[in-house]
Structure 1
Amino acid sequence: MTALGKLTGHIGSVMCLTVGQSVLGRDQVVTGSKDHYVKVFDVAEGMLGNVGPAHNFEPPHYDGIECLAIQGDVLFSASRDNGIKKWDLEQQELTQVEREREREREREREREREREVVRRCVCVCLSPVLL
């Protein structure tokens, strides 16, 4: 097998890829990299030379991309940052972010607020009464 073209544009190693078709019926390769970015390449049979990305999804993940999946016109990307992003392939934009770390931080902030309320109650209850 002879390579005819090379997909270029990532500055880190490509860790995963998936293939699909655009709304216009063009063949596409979607790549995820250690550089935190997801890129889409339009490819056609017989392409030669270097092929740059047709689209670079923004914002990037906070760590390297580990997994990609296409379902219809939706792309899911999963990263080592424990985040999953849902992208609209037709509009080429982010539609949803699931971030386990962010949810955990919010739970920790809530626990800290609860602890502060308890500390204040204990301080008020145990403070000497001034007459």
Structure 2
Amino acid sequence: MSYQDPSLHDRQKNAMAAKQAMLQKFREKAEDPGLAARQAERKAIHEARLARQAEKDRLRKIEEQRLAEEAARKAAEEEKARLAAEAEAERIKAEEAEAMIALLAEQKAARDARYAARKAAKKQRRKGY
């Protein structure tokens, strides 16, 4: 077997025949009457897919917006509840402070009364009667 067994001319002829066969096969597919119908069907499927995707995107955006609004509403409610709790805590703290002041005043009054009683008793003892 020599390198010239299939000659250059034979190889070129075979390549040309292969190209012609491929071209003929392509032309047959291009001239197929069902090709246009299949392409139209594919196009319709593609456009339906795009429409479904657009609808999904629209619904997703609506859902995201709803979730954002719900989160904002929930945050506002939590803030309102937090402020109410803070106000209640301040009110309780003020009441406790008032109660402590009243208790201290009561204790001071009792202490002053004991002191006054002790002084009066001492004064009474000094008088001798």
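If distance in nm of label points 7 Å out along Cα→Cβ at positions 11 and 35 is calculated from each of 1, 2, which structure is the one that comes out at 3.3?
Label of the originating structure: 2.
Where is distance in nm of label points 7 Å out along Cα→Cβ at positions 43 and 67 largest, in which of 1, 2?
With respect to distance in nm of label points 7 Å out along Cα→Cβ at positions 43 and 67, the highest-scoring structure among 1, 2 is 2.
Out of 1, 2, which structure matches 0.6 when distance in nm of label points 7 Å out along Cα→Cβ at positions 59 and 83 is calculated?
1
I have -34500 for helix-only ellipticity at 222 nm (-39500 (n - 2.57) for each DSSP H run of 4 or more, over all residues; to 500), calculated from one of the structures 1, 2. Which structure is it?
Traced to structure 2.
Ranked by mean count of other Cβ atoms within 10 Å over residues 27-34, which of 1, 2 sits at the highest value?
Structure 1 comes out on top.
Compare mean projected area of the Cα convex hull in nm² across structures 1, 2 and report the one with the greatest value.
Top value of mean projected area of the Cα convex hull in nm² goes to structure 2.
A short reminder: the numbers here are calculations on the coordinates, not readings from a lab. The shown structure was predicted, so the numbers you read here are calculated from the model rather than taken from an experiment. Cβ atoms are built from the backbone, for glycine too; each structure is taken alone.
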